[in-house]
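Derivation of every value follows stated rules applied to the coordinates shown; laboratory data play no part. Owing to the predicted nature of the structure, the values given are computational and were not obtained by experimental measurement.
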Structure P
Amino acid sequence: MAESLDDLMAFLTVARERSFTRAAAKLGIAQPTLSQNIRALEERLGVRLLVRTTRNVSPTEAGQRLLQTAGPRLEEITAELDSLKELRDKPAGTFRISAIDFTVDYILWPKLMPLLQKHPDIRIEIAVDYSMTDIAAGGYDAGIRLGGVVAKDMIAVPISGASRFAVVASPDYFENRQIPTVPQDLTEHICINLRLPTYGNFYAWEFEKDGRELRVRVDGQVAFNGIFQILNAALAGYGLAYVPEPMAAPHIKAGRLRRVLEDWCPYWEPYHLYYPTRRQSSPAFSLLVDAVRHR
């Protein structure tokens, strides 16, 4: 196929230049090679395409027809191939990512902003999703999860350091209540629940100390399916919340929240960007992966 296109381009150039010498110079090939290309094309088609004289070269009737019909189409193909090469040099594309809202605001978006500013032809669509979405079936290019829950057939790239959650409540909440000292004490407290769509139930708070792991199912007046709403409810005094440490830290420092059970809150594996191993990587996607990679 490539040889046929080369031979066709050779013919079109000679027919337009009306000279083997000028055509060879324009194509950057030797004149004998150009003549061989023309002969090969004529042999495959079974017709003469050029009339050669000592003074000039002109297309035959068949050659004129080929010049008029194939010439514009080949130019369109050449222009499109050139534009594809520009994509290689100027990364572009649209990528869909599934993530929870915390990782979007605190990890993903701060790292993507410089990438998008530098490469305006790269587009990102982020879907906030707490379910264990099958990114391939959902039409996503990538997703974000804790490292321990990424499927083995995925490529996983760390985008954060080790992370943990914090149990917090407003100082007002503790005015007439005892401070919990072990996770089991939470069953006597008002807590703010997180409903996970994947399991159709409330998330059980996870703790670990001295090799002992505990999961505590808590109860309270309100529940949400988003972590930011849980934090806001805790700030408003509606109970204890279990939220990512970076979200709680500035409020703890400012005295708006009080932290408890810190020695029971374990560090977990980093968050990872993951994507299918069969995904055809592109320059733009490679830039995206490099931009969010944890360093």
Structure Q
Amino acid sequence: MPKWDEEFFIEKGLLLTAVSSIIIIALIILFVFKEGIPAIESTGFFSFLFGMDWAPTKGEYGIFPMIIGTLGITVLSLLMAVPLGVFCAIFLAEIAPSAMRKVLNPTIQTLAGIPSVVYGFFGLVLLVPFMRLQFGGTGFSMFTASVILTVMILPIIVSVSEDAFRSIPLEYKEASLALGATHWQTIKNVIFPAAIPGVITSVILGMGRAIGETLAIIMVAGNVVQIPSSIFDPVRALTSNIAIEMGYATGIHYNALFATGIVLIFMIIVLLVIANYLHYKKKVTMGGGYL
């Protein structure tokens, strides 16, 4: 076969794969919208989005408390996971000896592959009783769920951030050290600022995992539809609501769960747009970045 024919088929094959992926995603989104719009039309957009009561048996479909619960769990988990993940990535990329990296890197990758139900079971058996003993209440809370999510998204943030730090050209580090800077000053003033676009990418990926997580959150968050007055109150996330009730929902209730999915899609899109804006703005400020 001539070389140009081979290249032609490879190029068209890759194009077909990319287009197929876009079409599949578009069809999924269209299906969710088709099933969810009737509930929004029946309930009313603002009543659905800002309603405080979720009682399908009474015809009430307000998801605002679940929006607050989802955002609260996600923000809390990121507040804990981002500093831990970035410092761990700096340690692995710049400080840890090679023998230690050979142990830590596979361990972190193993954490990323553990099923979410295992994390949820760990939280249910160990973390919930600990929270109950230390802070009172039932132990099922927004904070408990965020702790579990922190452990779950930590491997993503560590792995991507470490790659970002390692992608910085060696000349940057050598030039800084040659000018008399210490190793820590080089990390703080040269390597870390240059790697910020990659770190933001890791936060984006971790945020996507946190928002979309379902099973582990169901097991430890408490699943109470309310706006929490503190981080130790039980909450219900949007994903949990869909998973819990989809098995027996019918009629408008069924459509309302798909409408919940529509809101979840828009939440993810808005958060990703904001994060990507910060990502590319920082890349332009840093002169292009390296990841």
Structure R
Amino acid sequence: MNERAARAVLFSAIEGGHPFWSREIFSQGASRTIDKLLSGGYDRIKFEKLITSVATSNADQILAAVEAAHAEFIVPGDAMWPISVEDLIAPPIALVAKGNLAALSMHSLAIVGTRNPTNYGARIAGDFAAGFVDREWGIVSGGAYGIDSCAHKGALIAEGVSVAVIASGIDVNYPAGNARLFAEIAETGAVVTEVMPGHPALPSRFLTRNRIIAAISQATLVVEAAFRSGSLRTARDAAELLRPVMAIPGPINSPTSEGCHRLIGERAAEIVTSIADAVEFIGANR
């Protein structure tokens, strides 16, 4: 089995973001990992389900399913593979993407935040997205309602490029109300996932996809986030990669800004109050 086919089989069988299997695959290769799985190189009892899945999988069928979803299966070594994801502790085994795949490797800013923004947060997300588009940067976010959608739309209105990193299969519009937005993003930018077509967006997949948002971006901006928010996970993922992290301050009594204030207070993010601030901070940390 060649390396591409082997990665397809493992991609289908292993949930994204698994540290152990990511290390195994990236250190010895996917083909060697499959050989060890099938020859008893790993605990047969502990990994019985995975071994069975790998033994019964058909790489051609997996790749055909991706093609049927009008997407591309990309792996390390491909021209469009975003090499920056290899900075992660658990890099993706592969990615499924559609649209302009070159967008995955352009200079970009991740803009993340709450699904329930205030008018202030929604406006700030769109303004910052447009401001960075004017500087020929792409905008990366997670395709969710709220700040994510405002950031994507801000980039598109400014006639820029945006990338949506989603937590479901490439053919599953989640949330369904953003189906048109995903189509518009893919016209000039890209929609990308590490989940097989047809698979739903599970809660755990939102957390693991956040690391990809952080990895393909040169910096991360948190606009509004509650005290316990998945957006804070993206910020911490970016910090672990030594990428600049910024946060927008809000009213001191606003629940939707508690997460931003927490990041700023812990010195985990730089406070920014203008696009010029953000550009200067990123420039000083590159």
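Given -13500 as the derived value for helix-only ellipticity at 222 nm (-39500 (n - 2.57) for each DSSP H run of 4 or more, over all residues; to 500), which of the supplied structures P, Q, R does it correspond to? Spell out each step's value before the answer.
Numbers: P: -11500; Q: -24500; R: -13500.
Only one of P, Q, R returns -13500 for helix-only ellipticity at 222 nm (-39500 (n - 2.57) for each DSSP H run of 4 or more, over all residues; to 500), namely R.
Of the structures labelled P, Q, R, one was used to calculate Rg/Rh (Cα atoms, Kirkwood Rh), for residues 133-196 alone, giving 0.94. Name it. Structure of origin is R.
Who wins on volume of the Cα convex hull per residue in Å³ among P, Q, R, i.e. which is largest? Result for volume of the Cα convex hull per residue in Å³ over P, Q, R: largest is Q.
Among the shown structures P, Q, R, from which was the value 16 of relative contact order in percent (Cα under 8 Å, 6 or more apart) calculated? Don't skip to the answer; put the middle values down first.
On the way: P: 21; Q: 27; R: 16.
Label of the source structure: R.
Taking semi-axes √(5λ) of the Cα gyration tensor in Å, for residues 165-252 alone from the coordinates of each of P, Q, R, which one would give 47, 15, 8? Checking each candidate, the match is Q.
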